[in-house]
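Participant: Below: a set of structures, written as structure tokens.
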Structure 1
Amino acid sequence: MSASAELVQKQLDAYNNQNIEAFLACYAEDAVLAGFNGEVTHRGLAAIRKRHEDLFYEFPKNHARLVNRIDLGTTVIDHEQVERAPGGDSFQVAAIYTIAGGKIVRVDFARGGAA
């Protein structure tokens, strides 16, 4: 497993544990989140923190299960099954991570419909 894939796994584990500090430690200060082929939705650690603190508060049992990972070195693509709560809403997402300087600098999300 590449260092990039290890970093993405570390942030996925922190996400699933709702450990905001460990999660943010994986991101560059100026990291961005965006919709696939769309606009940037969150820019910088403060915006990413706010998004995830709100998400973790609203969905305390939220969990993302890794279905498949493609490791291309500085790009890592995860196919995940996300469940907001046991037996609750779920959906699939492709998260396309761009890594530079040992940190995640960009994530583009392509979201599928409800499962």
Structure 2
Amino acid sequence: MVSLKTLVIGASTNPSRYSYKVVTILKSKNIPVVPMGPNQGKIQSIEIVSPLKPQENIHTVSLYIRPILQEEYFDFVISLEPKRVLFNPGTENHRFNKLLDKKNIFWENACSLVLLSTNQY
């Protein structure tokens, strides 16, 4: 079985944020998840890790930060060699897409919450 270990970039401790919701749903589906964000804290029992903290065995990167903030993550995400990068609504980034294409990393403009709720994750 393929591990779908997911790195959520832009994670928030605010329960009304979509990044918070996706972390809780991934956890409830027993999909390993690493929330990453600038503010320390927990989402349920999962500690939010600092931005750009090294990670291993990441299958999916789910972005919840605006395109202007993504630039500092370009090299980091590419270095993870994920199987896919999900650009959630509002995070679409043509420049980042081109870089991922050059490295043969699959990406799509898709809502992680919708993919999870329709069993297409």
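Participant: Ranked by relative contact order in percent (Cα under 8 Å, 6 or more apart), which of 1, 2 sits at the highest value?
Facilitator: By relative contact order in percent (Cα under 8 Å, 6 or more apart), the leading structure of 1, 2 is 1.
Participant: Say we calculate mean count of other Cβ atoms within 10 Å over residues 33-40 for every structure; which of 1, 2 gives the highest result?
Facilitator: Greatest value across 1, 2: structure 2.
Participant: Shifting gears a bit: When FRET efficiency 1/(1 + (r/R0)^6) of positions 9 and 89 (r between Cβ atoms, R0 = 30 Å, to 0.05) is computed for each of 1, 2, which one produces 0.75?
Facilitator: Value 0.75 for FRET efficiency 1/(1 + (r/R0)^6) of positions 9 and 89 (r between Cβ atoms, R0 = 30 Å, to 0.05) corresponds to 1 out of 1, 2.
Every number here is computed from the coordinates shown, using simple stated rules; none is lab data. In this text, all values refer to a predicted model and were calculated from it rather than measured experimentally. Cβ atoms are built from the backbone, for glycine too; each structure is taken alone.
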